[in-house]
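The following blocks contain the structures, represented as structure tokens.
FYI, it's all coordinate maths here, none of it is from the lab. All values derive from a computational prediction rather than experimental measurement. Cβ atoms are built from the backbone, for glycine too; each structure is taken alone.
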Structure 1
Amino acid sequence: MEKYGKLGVNVGPVGRWIRLLFGLLLILYVGTDFYPASHSHSIGTYFLILASFISILVLFTLAHLFLGEWLSKKHAIWGTFIFVVPAMFLLIAPEFNPSMQLGSWLNFPQLNHPFGLSLLLYIGISFLFQWQAKYGGCEVVSIPNFLFKKNYGSYCVPLLPLDFIEKKIVDMTSGSKPSET
């Protein structure tokens, strides 16, 4: 086995396939929100999902564009704080306190559910981009990484322990000294 490089940038085969699985499961989860027919959505809901998805894509792309070169000179933890923490907060905080939803902050509660679906869909699609690119950093920047052909280091917080363990195993079995983390 060959060592696969820097933690937060490259990913090994196990981490890569886990990302494919997570991406497909998230996309499937979002897709099941539209079934059964008794849980149907209005055309306005579809519009809000599309608008939210595009807004999320644009926001992460602009952040990547304006902060990318700065981040390339910093430790990967900075990319994690800038990109991962806000996305995790927007996904997790509403589970504990419904007033922590974006629609509630904007005094537009109809946005809450479509935005949540859009964020999950964006992350699911991003996992597919990670799988394709063999990128092991933050999933929310994998689409901008693809667009700009640059992989800035950051950590995929939920998968970081898996990536760390896989990297150590690959480094130990390759007989070389551990690569840079």
Structure 2
Amino acid sequence: MKLPEHAKRVFEGKIFHVYQWEQEMFDWTVSIFEWLKWPNAAEIIVINEDWTFCLTHEEQPWRKPFYSLVAWRIEDWENELDWAKRELLEETWLASNEWELLKIYHPSSKIERNYYLYIAKNCKKVANQDLDSWEKIEIMNLSFDEFVDTVANPKFRNQEVKLDILEAYYRWWKEEIKKLLKI
């Protein structure tokens, strides 16, 4: 769904913008519809040169600690891949020349926002961590099994990404069991 041309912005925040418009219904009554515009965001599955997976354990002043892929919102002046490269460097001090866009999520029909999922392979340490004042981030380098177990943890932040990773793992595991049992 696209934002109708006759929609009016009723709130403009630093991050969120809210729009409203009148919408004629099937019975000819009119209702007020709303739309939220929220900056695009991205997450990165980070695979180090030693084939360990990088996750973060984060604390922020307004929320409980959580596990996450490297993630944040994309600034208006950046394209998605440039953002991903910059954020990877700032949060983990890693860089990669092997990038792939795995998926673009559209979380809601009432929210204008794309959520990009990248994979960065063969990541190497090239600098020191550069965090914002409100960030406290511990880097975790995990084996594949530890990575999947941590993604399955209730403290893992992004539920859509969690489901995709666990679904992919389940399909792989199911095929491995079939091979083992010669089914």
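If distance in nm of label points 7 Å out along Cα→Cβ at positions 93 and 109 is computed to be 4.8, which of 1, 2 is the source?
Working: 1: 1.9; 2: 4.8.
Structure of origin is 2.
Starting from the value 1.5: which structure in 1, 2 was distance in nm of label points 7 Å out along Cα→Cβ at positions 45 and 173 calculated from?
Values: 1: 4.6; 2: 1.5.
It traces back to 2.
Using relative contact order in percent (Cα under 8 Å, 6 or more apart) as the calculated read-out, with 22 as its value, let me know the right label among 1, 2. List each step's numbers first, then the result.
Numbers: 1: 44; 2: 22.
Label of the originating structure: 2.
Out of 1, 2, choose the structure whose coordinates give Rg/Rh (Cα atoms, Kirkwood Rh), for residues 29-132 alone equal to 1.06 when calculated. Walk me through the intermediate numbers first.
Working: 1: 1.01; 2: 1.06.
The value was obtained from structure 2.
With distance in nm of label points 7 Å out along Cα→Cβ at positions 21 and 141 derived from the coordinates and found to be 5.1, which of 1, 2 does the value describe?
Structure 2 accounts for this read-out.
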If you rank structures 1, 2 by distance in nm of label points 7 Å out along Cα→Cβ at positions 69 and 101, the highest one is 1
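Of the structures labelled 1, 2, one was used to calculate helix-only ellipticity at 222 nm (-39500 (n - 2.57) for each DSSP H run of 4 or more, over all residues; to 500), giving -8000. Name it. Kindly include the intermediate steps, with their values, before the conclusion.
Details: 1: -20500; 2: -8000.
Value -8000 for helix-only ellipticity at 222 nm (-39500 (n - 2.57) for each DSSP H run of 4 or more, over all residues; to 500) corresponds to 2 out of 1, 2.
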Of structures 1, 2, which gives 35, 23, 15 when semi-axes √(5λ) of the Cα gyration tensor in Å is computed from the coordinates?
-> 2
